[in-house]
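Bear in mind that the values in this text are calculations on the coordinates, not laboratory data. Here the structure is a predicted model, which means the values were calculated and not measured. Cβ atoms are built from the backbone, for glycine too; each structure is taken alone.
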Structure P
Amino acid sequence: MAVELRAVGVDFSFAPVLDLDYGVSEIIGDRSFHRRPHAVADLAQSFVGGMHRAGMAATGKHFPGHGAVEVDTHVGIARDDRALVDIELEDLVPFERLVRAGLAGVMPAHVIYPQVDNQPAGFSRFWLQEVLRRRLGFQGVIFSDDLLMAGAALMGSVRDRAEAALEAGCDMVLVCDNFAEICNTLERLERFDNPASHLRLARMHGRQTLSRDRLHNDPHWHQALQAIEPLLRAKPLDLL
């Protein structure tokens, strides 16, 4: 994934997904590596290692965990009614492990955890500053999820959402697929300047260039293609 993106000029990715597969989420589903938190952490750490070898920074999502809610936050408001201790014992494990390993970016969920905070995680100072920054010691970039998603709508206009996300602790906000809202948000945030965010974002830049010719001659890339070829041909039951 990473070397193919690097070969067309994309130098970082909003991957990997660190959510657990509880078997209920409409949007996470098989995007998750596994149900067990330590298995997710192991597999994600290997994935991130491969990204680093390609010169690409990684972004873990959707903090603190999106897998236990059924609602797709692209189209609705999602709530996770579990207590903080339950989330800590399960969903936070992959994030904690990857943060300790030097994860460069984190994207929070547009999910509300009402037993912890009444704001979606991406707009919550508690989740972003108390838990992610202070308790987990995360020093990288916090990206908002797309502010046009329905899960963010309770925070007001898109411009209001952008300001709220930045005030909560995000370093960069995403406004996707709506040119008018992008322009409105840029106008509202024209005076926003955070030197710490600039430094964090600078570390996300790709570390090396890779041409398509070099990619196609790379023996590691060919080994990867050979390794996944049987998986592409296999039936689902063959993979169990």
Structure Q
Amino acid sequence: MKKVYSRPKYLKKVHFHYCPGCGHSIIHRLLMEVVEELNIHDRAIGIPPPGCSVFAYYYLDVDMAESAHGRGAAVATGLKRAYPEAVVFTYQGDGDLAAIGTGETIHAANRGERITAIFINNAVYGMTGGQMAPTTLLNQKTTTTPYGRDTKLEGYPIRISEMLALTKGAVYIERTAVNSPANIRKTKKAIRKAFQTQLDDLGFSLVEILSPCPTNWRMTSLEAWQWIDKEMTKEFPLGVIKDATGAKDAD
């Protein structure tokens, strides 16, 4: 029998700590598949700030540099400037990149830093108990919005990818999901293009990935995967948001 599926070379042989149905495990695999296919293992540096993925260095067999909460883009900028030949990527959740890390991320994108952000959007603060995040949907119940997010009290969900696309230094931004085989394939393709954008020295790149959080959404794994299609994509439509990779610059 022909073998068509195996563990990526640079995904460590350990058990994930993530909850059943969580998307982090899938995304970790996709990242390491792309690293292997692009042959950048010895150049890759990942930066996972605090969050559910804080232990990503247990799973990804590449150099890793932990950052403080929200400071992923700042740390990535320093590493990329110190090691310009490195392929530097952050791995951040919505409570990180779209909240405490907004300033660092917007300015890194505007400067056109040659880094890649892998942005996991599950619409809640996953690690700390399921509180409302900047991306929490309207009427979505969380531990801090028990009656649902109310625009008069908590405002609207932030579409950070669309905001970043307005900066001249952002070259490639796409929103994908990991709730179906087809979407998983599209996510891998987007990650590969984001890394290639960096390898081609074009500017800032980001892939926003809608990811299920069954535990904090209080759903089964199947319900969580379906909820992405039924609800999340209404607020966060999938697709390429900006692609200036064919231009000479990002203007």
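From which structure (P, Q) was mean count of other Cβ atoms within 10 Å over residues 91-98 calculated, if the value obtained is 28.5?
Values: P: 23.6; Q: 28.5.
The correct label is Q.
When P(r) over Cα pairs in 5 Å bins from 0, in percent, for residues 75-194 alone is computed for each of P, Q, which one produces 2, 11, 18, 20, 19, 15, 10, 4, 1, 0?
Comparing all candidates, it corresponds to Q.
If helix-only ellipticity at 222 nm (-39500 (n - 2.57) for each DSSP H run of 4 or more, over all residues; to 500) is computed to be -8500, which of P, Q is the source? Intermediate results must be reported in sequence, preceding the final value.
Numbers: P: -10500; Q: -8500.
For helix-only ellipticity at 222 nm (-39500 (n - 2.57) for each DSSP H run of 4 or more, over all residues; to 500), the value -8500 is produced by structure Q.
Using the calculated result 1.04 for Cα Rg over 2.2 N^0.38 Å, for residues 51-146 alone, pick out the matching structure from P, Q.
Values: P: 1.04; Q: 1.15.
Going through each structure in turn, the value belongs to P.
For structures P, Q, which has the highest computed value of Rg/Rh (Cα atoms, Kirkwood Rh)? Spell out each step's value before the answer.
Values: P: 0.98; Q: 0.95.
Structure P gives the largest value of Rg/Rh (Cα atoms, Kirkwood Rh) among P, Q.
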